[in-house]
Structure I
Amino acid sequence: MAEKKEMSPELKETLRAEFNKEWRKELRKSIPAKERMKISSQKMPEREPEERNKDFNEVNIGLDAKLAKKEAQRCLDCANPGCVMGCPVGIDIPTFIKLIEIGDYVQSVRKIRETNSLPAICGRVCPQEVQCEETCNIKKAKGEGVKIGNLERFVSDYESLKGDVYIPQIQPATGKKVAVIGAGPAGLTVAGEMARNGHKVTIFEALHISGGVLVYGIPEFRLPKSILKSEVEYLEKLGVELRENFVVGLTATLEDLKNDGYDAFFIGTGAGLPNFMRIPGENLVGIYSANEYLTRVNLMKAYEFPDYDTPVFLGKRVAVIGGGNVAMDSVRTAKRLGAELAAIVYRRSRVEMPARVEEVHHGEEEGIEFHFLTTPIRYIADEKGRVKAMECLRMKLGEPDSSGRRRPVPIEGSEFIMEVDMVVVAIGQSPNPLIPQTTPQLNVGKWGNVEVDW
């Protein structure tokens with residue numbers, strides 16, 4: 001669910017001023033609200049499942065101008081837009097959508113870029129259905145909100161095709177230096193915001209390429225690397241400096257950077273340590289963490305082996321443990337690499353799956369199997385020490401736990417064997433401890449998260 005937050009007085013004033021412009025008033029009159037609510041949601045064009053599940057090209061094709069206008073017409077242009085409340089970066093969503101409705105795509109994407117430096121990325125992988133689209137007022141009335149993410153992608157792709165990327169007004173230089181640790185989605189977002197506010201920003205990235213989980217975790221069939229590359233280059237145009245192959249905590253500590261004159265720090269190193277279930281056989285050959293599996297395939301191009309030097313085992317019966325987006329990315333990747341059985345094994349029901357609805361839908365279309373209310377309890381090896389099967393247990397749902405989801409409860413005597421030759425464990429990640437270990441001033445919580453600034 002979208003987090004409820006207070007809207008700043010400045011944002012309220014901006015939204016009100018845009019709402020009261022004459023062209024907006026006339027546009028609202030052109031189609032009465034009751035008529036707008038009768039317009040059906042416009043389906044995102046997609047490649048055919050039997051074609052796309054064999055390659056890594058992007059699944060979603062994107063809206064055309066006709067579909068985008070029709071979807072934009074569904075927006076009621078509310079005086080109190082709930083969608084903005086659900087947006088983590090406070091985009092003026094009604095204005096950019098109404099600009100699409102009148103065909104002014106250039107000004108539409110410029111409106112987005114006033115507060116969001118990564119629209120082409122956000123339009124593809126941001127979980128809009130639990131953020132801006134969740135708080136869309138038309139969803140409350142009709143049950144299906146405006147497809148804000150699809151519209152954001154539409155205008156950002158238009159900008160890219162036009163080749164005229166807008167650089168918003170940069171505030172006067174403050175003389176302050178900001179160090180952003182990690183070039184993942186959080187770090188890139190903060191870097192753009194700080195640069196627009198006039199600060200001198202440097203991103204320190206451990207890998208040889210920027211993007212974090214966007215580059216090593218999310219497959220190209222969801223987020224093409226060319227899109228990520230162009231958005232990172234945009235940040236450089238804002239004045240952001242990128243320092244890759246720089247491991248903060250090894251190459252230099254935060255204290256070293258502080259001594260180099262940095263005034264503020266943002267630690268966006270992400271959750272890079274994979275979690276495991278700690279069940280018997282978890283160290284067998286053929287059992288991967290999702291991090292390793294997706295990094296090999298996405299970042300190191302194992303799917304193009306031997307043209308690229310990184311090998312990856314091509315399992316024929318692949319089980320992915322987990323129900324989130326990482327699990328879905330892993331299982332859909334396995335299918336594309338030739339798995340005859342590519343299955344999700346999840347201890348709760350479909351309703352409790354944290355994965356995006358779109359990802360689950362695409363997976364079903366592509367032939368992914370789903371084993372709900374099931375969990376592995378041990379892995380079984382062949383004579384060579386490779387995984388050949390896993391013993392599983394059926395579950396039932398009990399009372400909700402702290403996450404709000406119903407707790408899975410084992411069903412006694414329901415054990416069964418599932419034959420597999422590869423397993424990918426995708427049950428979550430923990431924060432990398434390197435920076436806290438080398439920065440005694442940082443307070444760290446129970447799960448390794450940095451709690452306060454210093």
Structure II
Amino acid sequence: MMQIYNTLTRKKENFTPIKKGEVTMYVCGPTVYDFDHLGHARTFIFFDFLRRFLIFQGYKVNFAQNITDVGHLVGDGDLGEDKLEKRAREKRISPEELARKFEQAHFEDMAKLNIFKPDFSPRASDNIAEIIDLIKILEKKRLTYEKDGNVYFNVSKYPDYGQLSHRKLADQNGQHNFTLWRKAGSRNIQIWDSPWGKGFPGWHIECSAMAHKIFGKEFDIHGSAQEHIFPHHENEIAQSVCGYGKVPAKYWVHTGLLNINGAKMSKSKGNFITICEAIKKYNPNALRLALLSSYYRKPFDFTDLMMQQFQTIYQKISQVKSKFNRPLGGDKKVFNEFVSVLKNDINMAEALKVLENSANKLSQEDFEAVEYILGVNFVLKEKKLTSAQQSLIKQREQLRASGKYDEADKIRQVLTKQGLDIEDTTDGTNVV
């Protein structure tokens with residue numbers, strides 16, 4: 001049985017879905033005002049892996065990931081202006097045009113990283129009616145209040161607030177109260193009619209309403225990065241419990257933050273790397289392998305040296321695949337160990353160690369299963385030989401045919417220094 005760490009209970013738990021044989025997953029998606037960066041990549045790749053691993057174990061997985069195209073403010077809470085509207089003004093285009101541009105870029109990046117498309121990709125702007133309905137439920141239960149035209153959730157009315165982040169919040173000053181509906185300002189473009197006047201939804205209420213529309217009161221896994229534990233997911237729980245009667249997800253799973261060369265990624269620091277920039281520099285399969293490599297809940301430090309190492313590991317495993325000659329058989333213990341360590345709260349470091357050390361013992365069938373689970377296609381990069389190198393290889397073959405092995409070995413040494421590994425087989429010489 002697979003075990004996974006549940007942020008809600010703060011312990012590793014056996015994974016038992018609500019409905020036998022089926023898994024429902026909701027993962028927070030991008031706010032489509034810019035290109036996705038490597039922090040997004042780490043989180044989205046992990047949950048794609050988890051989806052694949054559950055499918056491999058025989059579950060039918062229904063996977064939802066939203067598109068935030070309204071309501072996410074610059075301060076990530078209730079401060080500042082809408083991120084999309086701010087960027088749209090800078091670009092002198094409409095918020096909708098900006099959102100569709102970066103939504104398309106998001107899906108293109110996901111495809112390059114071999115990430116499955118979601119079964120559901122709800123946009124916040126398409127679910128305003130559902131959001132308003134939820135706010136009306138909360139209002140009817142007297143859990144909200146209005147101030148300056150905005151509608152807020154009164155945290156003091158929900159005694160379990162803080163259960164996910166495990167914070168004790170004596171909210172006497174209302175500092176943790178959050179916006180459900182925001183009054184439209186003179187510059188706002190994306191606005192809708194509501195019982196509280198023209199405006200737009202708060203960021204936190206969007207996921208509660210969309211997840212409920214897709215999955216109902218409860219689903220199995222809610223995922224995102226750790227930065228969303230508080231306040232985003234904490235607020236989701238409060239809204240959903242008060243509005244729909246249940247904590248929305250059974251398991252809350254969060255990935256650690258990604259740093260660049262030991263520092264938090266930031267445009268002001270000049271270390272902000274988008275997915276499309278990274279893919280231009282690195283093999284996307286090697287990039288995916290690297291971002292999966294460490295324990296998912298721990299911080300991940302991305303460096304160029306680390307990527308060079310993983311491109312080497314990727315090529316090494318790809319080289320093993322290129323030599324397969326046994327569709328079945330192999331050492332089943334190796335594959336079983338690979339799966340077993342993954343079932344232990346996704347111990348990816350140990351799983352990759354098994355693969356790196358013993359991939360050559362797998363059957364072709366099991367190797368293909370490994371590729372599916374990881375979402376990595378191991379393809380050996382063909383060496384482009386110069387005419388001089390081709391001539392040396394031909395000369396070496398002739399020397400070996402004449403029994404002049406010492407002279408042939410000297411040519412091998414020359415080719416090795418040029419980065420070419422020579423392998424002699426009954427069918428001739430292979431260059432890897």
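The numbers here are math on the coordinates, done by the rules we state, and not lab data. Nothing here was measured: the structure is a model prediction, and the numbers come from that model. Cβ atoms are built from the backbone, for glycine too; each structure is taken alone.
Have a look at I, II and say which one yields 15.2 for Kirkwood radius over Cα pairs in Å, for residues 24-151 alone, as calculated. Could the numbers behind the result be given before it?
Numbers: I: 15.2; II: 16.6.
Label of the originating structure: I.
Taking mean count of other Cβ atoms within 10 Å over residues 296-303 as the quantity of interest, name the structure among I, II where it is greatest.
Numbers: I: 20.2; II: 17.0.
When mean count of other Cβ atoms within 10 Å over residues 296-303 is calculated for I, II, structure I comes out on top.
Of the structures labelled I, II, one was used to calculate FRET efficiency 1/(1 + (r/R0)^6) of positions 112 and 304 (r between Cβ atoms, R0 = 41 Å, to 0.05), giving 1.00. Name it. Don't skip to the end; give the middle numbers.
Details: I: 0.75; II: 1.00.
Answer by label: II.
A value of -13000 was computed for helix-only ellipticity at 222 nm (-39500 (n - 2.57) for each DSSP H run of 4 or more, over all residues; to 500); which of I, II is the source structure?
Working: I: -9000; II: -13000.
Only structure II yields this read-out.
I have 38, 29, 21 for semi-axes √(5λ) of the Cα gyration tensor in Å, calculated from one of the structures I, II. Which structure is it? Provide the component values of the computation, followed by the final result.
On the way: I: 38, 29, 21; II: 50, 25, 17.
This value belongs to structure I.
Given a computed value of 24.1 for mean count of other Cβ atoms within 10 Å over residues 40-47, which structure among I, II does it belong to? Provide the component values of the computation, followed by the final result.
On the way: I: 14.8; II: 24.1.
Of the structures listed, the value fits II.
Using relative contact order in percent (Cα under 8 Å, 6 or more apart) for the comparison, can you identify which of I, II gives the largest number? Write down the numbers at each step before the final one.
On the way: I: 13; II: 16.
Top value of relative contact order in percent (Cα under 8 Å, 6 or more apart), among I, II, belongs to structure II.
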